[in-house]
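The structures come next, written out as structure tokens.
Any read-out appearing in this document is the output of simple, stated calculations on the displayed coordinates, not a laboratory observation. Everything quoted here is computed from the prediction, not taken from an experiment. Cβ atoms are built from the backbone, for glycine too; each structure is taken alone.
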Structure P
Amino acid sequence: MMSCYLLDTLERLHSHLARVYQIVQPLEDVGQSAPPLVSPKGYFFAEQENLFVFDGECFRETLPQPPPFVLFGVQSCDLTAIAYQDQFFARDPYYQARRQQALLVGIDCVTPCEHGFCASVDAGPGVKAGCADLILHARPEGGWMLMVCSDKGGEAIRGMELDQMDDTELRARDRRIDDCIAAFPDDSHLHRGIAAISQGRVPDQQWQQLGIQCLGCSGCTTLCPTCSCYGTRDLSEDQGDIRRQRFWDSCLYESFQREASQHNPSEEAGERVRRFWTHKFGDNFAKTFGRYGCVGCGRCEQTCPGVIGVHSVMRRIADYAPDDDV
């Protein structure tokens, strides 16, 4: 069960944690409703990094060695995405070298953001205990609730003089989160679109039409907090060493699935768009990871120049949902 304390100012927690951790604050204004345009995934799954170096005789692994750091004030959608990536990269030593050094301080959202729909995909707006070490919740009367969700979080605030709060405050938090959920706009197009994708009811012609609008810019996959596609390349150094580098890739690139034989199972843009949305909302992926691969942050809608972000796509395919989802 979570322990709950009264925190007068964020600055006091910030200063206390800074004695041990480097502080990273994704939100310029902790407490704003909209998530930052860039998700925190790059702090664990680096945009590009060396995997090893070969000097002609020996291979040298190049694991990162980051100092302990705090992601301070991360919203529920991004924290849910980190938990998703934790599963995907569970055996990846490069990801885990960073992840194990991180303390996650989440913050509840109490108002909906413009493009977000976290409540529709069970990713918010309240931070779940299993997704953060500490959770912050703004109190209407001033100050903050500080909830401790892990041993790591408890150790991080050791030495702070804090007054413990009772279950009454936790129930009040639940009511405010419920009020936030109720304030989200109608999401029926999302549920109908998900049903159409999961049951394979969207016709090829519709995917091809959406593919025409895809510019292959990778804006959606770059900003999406759960996208994890990557490629590798070998680079020669001036002194003769060769380094293997991993870098972010995108399933929406024409060459992503091209084989050495030049056969390309996703040569058509429509097939690439279908693959992307099936990964986000397909039942098989939900069974593997315990949830859909979309956390409702709305970044794709915000950034897509082709107007095929999540809301735009779901509204166009919603009519293909089975009758029992009408």
Structure Q
Amino acid sequence: MRITVLAGGIGGARFTRGLLHHLRASAGTAATEVTVVGNTGDDIRVFGLQVCPDLDSLMYTLGGGISEERGWGREDETFVVKEELAAYGVQPTWFGLGDRDTATHLVRTQMLAAGYPLSAVTAALCARWEPGVELLPMTDERVETHVVVDGDEPGTHRALHFQEWWIRHRAALPAREFVLVGVDDARPGPGVLEAIRDADVVLLPPSNPVVSIGTILQVPGVREAVASTAAPVVGVSPIVGGAPVRGMADACLAAIGVATTAEAVARHYGARRPVVGEPDSGLLDGWLVHDGADADAVAPLEALGIAARAVPLLMTDLEATAAMAAAALDLASVVRR
């Protein structure tokens, strides 16, 4: 079985770790291949280094090196370089890299400068971490998510890099628009379209639907590939009881006029048409919502044409996350096209 996952950072990484745990614990799944298409819209060039936060969160989490407490960066991290840069007054002071993490960015930046594409660089980094999946950047081209917010003068606007909006301002500045700079010239990374087209199951984990999975879908050809794949497409709600499980997805959803509910996010993705490849198709065949808090979303989504189930969606530990992944695969087997 070939499973393709479209993932952002922490939520996507933890879900995929649970997926791998479930597959390893299940009989007869030794031949399963998992490919993860990672978001690169969060990437930022800082201190002269190319930083890929979501790719690194996936790589570290699946490779056993992530800081479990923070959910990003390395375990047993120190921040001596960050402190020294701040002492010199080097900006930005709001974006800090750990000392261990900096080594990853140094290797990446050197390889990119030598002419290697991001996909090849990511494969080289993964050779150390052995994440148990094929990790593919959504594109080899440099793209960055910028956020349009109100300017200092009434009626004016300004743009911030997503990381500044997210980390420095904690998404407190109302976002007017998200712009993926460079996407018009971007192409899907090597293997991305094939991984979606040839999959037996496509999963959308509980990642941010606007600036994680939504960003991946903006790369030309990717949304069309998901809409037309013969594989069932099943998503997991990142919203539980009207609030993001982690992060500030509510601020992102508000900017695009989508309510912060499990049902609204599913409607945002849309239901796939009965005929594979039919124009103007949505993306979802199935959708998992949290039992109890969001169970009332099942009936209206079923009426829309999305098979929905209410199951526990809190990733409290590895076993609970593995059960989530198992529920997603089970739903995929029911809605197989």
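Taking relative contact order in percent (Cα under 8 Å, 6 or more apart) as the measure, the highest value among P, Q is held by P. Here distance in nm of label points 7 Å out along Cα→Cβ at positions 260 and 308 was calculated and came to 1.9; which of the structures P, Q was it taken from? The correct label is Q.
Which of the displayed structures (P, Q) returns the greatest value of mean count of other Cβ atoms within 10 Å over residues 220-227 on calculation? Kindly include the intermediate steps, with their values, before the conclusion.
Working: P: 23.0; Q: 18.8.
Once mean count of other Cβ atoms within 10 Å over residues 220-227 is tallied for P, Q, the winner is P.
So distance in nm of label points 7 Å out along Cα→Cβ at positions 236 and 300, computed for just one structure, reads 4.0; which one of P, Q is that? Write out the running numbers ahead of the final one.
On the way: P: 4.0; Q: 2.4.
The read-out comes from structure P.
Source structure of the calculated read-out (log10 I(q)/I(0) by the Debye sum over Cα atoms at q = 0.10, 0.14, 0.15 Å⁻¹, for residues 148-283 alone, -0.38, -0.72, -0.82) within P, Q: Q. Tell me which of P, Q gives 65, 64, 31 when you compute Cα extents along the principal axes in Å. Answer for the origin of the read-out: P.
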